[in-house]
Structure I
Amino acid sequence: MNLIHVIILAIIEGLTEFLPISSTGHMIIAESIMGDKGDFVKLFTVAIQLGAILSVVVLYYKRFLKSIDFYVKLLVAFIPAAIFGLLFAKKIDALLDSALTVGITLFIGGIILLFVDKWFNKPTVTEESQIDKPTALKIGFFQCLAMIPGVSRSAASIVGGMSQKLSRTAAAEFSFFLAVPTMFAATAKKLWDFHKEGHIISGEEIKLLAVGNVIAFIVAMLAIKTFITFLEKRGFKMFGFYRIIVGGVIIAVYLSGHTLEVI
């Protein structure tokens, strides 16, 4: 990886992590186009999520200082991802190598987003404090769908929240909060696995990780603010069209005989 590639991937992470368009999917495609590969690249794409989740903590710091119950609900919602992540880690890693999987899931997810505003248009929960623990657990199970690349953790958990009578804004914000333990755990596991495999992060790689996290943090803060404003006014339809177009292009490229595989 070079510095230009680091900057590009960090911007993509910051822009897409909290939007319902799949940050992992976009990162896989970007890596394919730029030709980046190897164990450190895979570590980098996960580790720069720390910068993105820090933006949530900074923007919503008052919520994180509010009560113990807030953390209990996040823990309850995080449990399904922790269990499924440990049970199916190898299968998930294998899926991360497939750009075709990303194309298909982006396309299908896009169709769902075209209709989600009509399906769940009578919310009764408008604040995080109104979310009970059983509801948090159900949202956590929805989040597990995002282990398939291209689904989008944000999309899965937001749609899951809306299916439980959360408003668009409440569902989006809870998705942001849930990202903190989920992505922190994913990064910690990736770092541990990297260490177990005998890899040592060099001084230059530490610098690349630092730059990536700083950029992801700044871009994610801007993306979150813009997303919430847009969501309140427009809903999900535009994101649905975007996913269908991108997913369709990826599928078309694959069917034409070209490959977009990350090795």
Structure II
Amino acid sequence: MQQTFYKYQGTGNDFVMIDNRQQTFDKNDTKRVKFLCDRRFGIGADGLILLENHPEYDFKMVYYNADGNESSMCGNGGRCLVAFAKQLGVIKDQAVFEAIDGLHHAEVNGDIVKLQMLDVNTVENHKTHVFLNTGSPHHVQFENKIEDFNIKSKGAEIRYGAPYNEAGSNVNFVKKQSDDAFKVRTYERGVEDETLSCGTGVTAVAIAMHYIGETEKNHVTLNVEGGKLEVCFDADNNTYTNVWLIGLATFVFKGTI
């Protein structure tokens, strides 16, 4: 059986996109999803995303990690799916779609896609790290030697350790560069490795840095291994609303496998 696919990337966070409006893709076949994401035997991606019809909104997003399992929200994946929807003619320059964590609004301006993220009402400030959920759970901690730090080893240790254990958490290591810019490297659960970028991760970092007073800005630049992302938000009494993730979302190629 041949499968038509599209490949997109957002600051190096790459995805296999499939138009599933006709419900032709078997969503229970986790082995197939894992194969398509495999970088040696398949197409290669951090995740696979299905674009499906929705009865009320522009479309529905169904996201799978590279391990084949359906997962929580992916910010860069959502931005890439919006660009994909525009390429298919499903939308023009604006979108409202449903993902696993609820409704999202988005805007497209050339290759730049702005995605509205969840409001954040709870931020846990611990001695060694900050924890919050931005559609996916994120552990955020400082690491001054971030350039040559073993992200995979240390990230896995935290991801599987207490208090996260089996459910796990994504893990973000942060270095402050200026009052409104931070370097971020992320270990992603489901990929079980470092990714070049993580949208929900940089969103978590921007909010965490504001919450603990490392920045007073509400528009923050996050420099990731795959490029640059921006996050803006409104903050009021430690509640974060009108949260937007902004950056490039780029079509790479189309093919069949």
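Since every read-out is calculated from the coordinates, none of them should be taken as a lab result. Fair warning: this is a prediction, and the values are worked out from it, not measured in the lab. Cβ atoms are built from the backbone, for glycine too; each structure is taken alone.
Can you say which of I, II returns 40 when relative contact order in percent (Cα under 8 Å, 6 or more apart) is computed?
For relative contact order in percent (Cα under 8 Å, 6 or more apart), the value 40 is produced by structure I.
Have a look at I, II and say which one yields 15.5, 46 for Rg and Dmax of the Cα atoms in Å, for residues 202-241 alone, as calculated. The value was obtained from structure I.
Thinking only about mean count of other Cβ atoms within 10 Å over residues 178-185, which of I, II has the largest value? Max of mean count of other Cβ atoms within 10 Å over residues 178-185: I. When mean count of other Cβ atoms within 10 Å over residues 130-137 is calculated, the result is 22.6; to which of the structures I, II does this value belong? Matching structure: II. One of I, II was used to compute helix-only ellipticity at 222 nm (-39500 (n - 2.57) for each DSSP H run of 4 or more, over all residues; to 500), and the result was -5500. Which label is that? Working through the options, I get structure II.
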